[in-house]
Structure 1
Amino acid sequence: MTLLAFLGVVFVAGANIVAVRFTNEDIPPFFGAGFRFGVAGVLLLAIAAFRRIPLPRQRALVGTALYGLLAFGGAMALGYWALVSLPAGIAGLIIASVPILTLFLARIHGLEPFRWRGLVGGLLTLAGIAILLSGPVEANVPIGSVLAMLGGALCLAEASIVVKRFPPCHPVTFNGLGMAIGAAVLLVVSLVSDEQWTLPSRGMVWLAVAYMVLIGSVALFAMYVFVLKGWTASRASYQFVLIPFVAALLGTWLLGETITGGFVIAGAVVLSGVYVGALSAGKAPVPSSPHQEAHAQRCSTT
């Protein structure tokens, strides 16, 4: 089940990057992100109320709030803004830096021991990104957009650490409340940025928004947290390494973006990093602390 959730996250998240690129043509980025996660958060909280699922309390509430600020407020604000100008495939490859960032953050937080295999895999991932950004076509990508996407990757990496560090709560309330908190941050950023709050004017954009709310938000982040319960934070984060290939293929098909030779070479290097850091290590590690074990058990019964 964890493997199936992992593959689902890879496909849906890759499609999300393309959908964000598409909706950014009609909707201001911060408002678009806030609208998406605001609606998704309300839906999840409504499901929680219908099923009488209690909201997190005390330290679990603190962890949920931090998760919402990082995964939805910070990462999505930076990611949506970057995707105004970044092609989907390039954005996905930058997001592939999440594993190496998670590796170092997990070590700093004392969550996981240092692993040479993970370090080598992460360095290969970064080498693939460097190869991509050194190409002649990609050289024209705005450096501000690249830095923003890297900042979003850092927020996602830290969010995965937060999931492991705080007491467990139900995935529905965890994601619903987290999305609502993130949406509030995004809408405040939109107001400060003086964006015009306009809804989509085309039917296809409405379909893309509906997809991102129902599948790309509600279903995606439930699967994402599920994966984090069964695997260590750094290993689960390797889903971000596979996302760019889905994004690149869909971007080529739906948006007319081009897959360059540099992207193919970079992709091969990144895939080697996936193998070294995640696939060649044998069976998946099990949770290593009481809170992590409770997370896994709670998720397996819901």
Structure 2
Amino acid sequence: MTDLKPKIFIGSSTDGYDTAKKVKDFLSVAADCYLWQDSDVWEPNMSTFDNLLRMVGFFDFGVFVATADDLTFTNETIVTESRDNVIVEMSLFLGAMGRDKSFLLVEDRVKLPSDFNGIYMPRFKVKDDNSIKAACDAYARKIDEHYALGHLSLYPTTVLAISYYNNFVAGQVQGAQNAQAMEIDGVKYSDFSLNVVLPNDLKGAIGERAVVFYKKHNFIENSLQTPGRMKPVKFQFDPGKAPLAMMYDMPTTLSGIEDSLALILQKGFYGRTKIQELIEQKELNNFRRVLQMKIDESPLAKAMVTIMDEF
């Protein structure tokens, strides 16, 4: 089944990396987590700043671990602060993603910049795993809540999902309510369901992939018999399931994602990097999530339409 977990980038200082690994363990229940030292996270021959700018589009959330790394003399007082790059990286994600998608976990005795005054951020004790878990749990609840929403993303899948629903799914749902019974090989089919089949990945031309999928399962092209003109769709007529006839569609509109990624990533090569595969999976998840929300808005669609994985 397509992985619907959000993807989180976890940043920290080198000194705070052991704590960041614990954060990854605690958040992995709710998300796929990537530490800043994990392989394939950074693009080679690119500055740290440029890499971070690109990561904003790769991940659903950013979590940064502010540990007590530096002693600073300020206003005639010695204070404990996090490494400055952690704050800069958190601020970059915060500005690009918003406060609902960028989070800072703070060690108890760390002083933060005054711009963070008044903002609740969970505190933890670095040697107390229970306090680290409690801090992670506070953000995990927010991550679950906001990931369930259909946020506009850097890539086109939110718009693609809405357009696909409005231009195809909604029409098939409405048409099925008044469609005439279909007779195939002497068997009548008067009830209809629609299965939207999402590819497991975006490798290969989606249109050709759909053709192969339909042929593999011996689906038959037909149209609902209604007073108005309906778009042709692939059917599975199983006498054992009559009067139910099942319609299948693989959204070829998804082919637009790869073209968009090529422009955004400024690709000058064939093939896929690990980062591109990560983005593609993220966007497939987003397409599914937004499409499901549109389906859930309509009692008719909710009763008739199922999103499934390629099989």
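Nothing in this text is a laboratory measurement; each read-out follows from the coordinates by a stated rule. It should be emphasised that the depicted structure is a prediction, and the values quoted were computed from it without experimental measurement. Cβ atoms are built from the backbone, for glycine too; each structure is taken alone.
Worth a mention:
- Label whose coordinates, when Rg and Dmax of the Cα atoms in Å is calculated, return 18.2, 56 (choices 1, 2): 1
- Structures 1, 2 were shown, and helix-only ellipticity at 222 nm (-39500 (n - 2.57) for each DSSP H run of 4 or more, over all residues; to 500) at -12000 was computed from 2.
- Ranking 1, 2 by FRET efficiency 1/(1 + (r/R0)^6) of positions 72 and 208 (r between Cβ atoms, R0 = 30 Å, to 0.05), the structure that comes out highest: 1
- When distance in nm of label points 7 Å out along Cα→Cβ at positions 48 and 232 is computed for each of 1, 2, the one that comes out at 3.1 is 1.
- Label whose coordinates, when relative contact order in percent (Cα under 8 Å, 6 or more apart) is calculated, return 18 (choices 1, 2): 2
- Ranking 1, 2 by FRET efficiency 1/(1 + (r/R0)^6) of positions 32 and 240 (r between Cβ atoms, R0 = 25 Å, to 0.05), the structure that comes out highest: 1
- Parent structure of the calculated result 1.6, given that distance in nm of label points 7 Å out along Cα→Cβ at positions 120 and 144 is the read-out and 1, 2 the choices: 2
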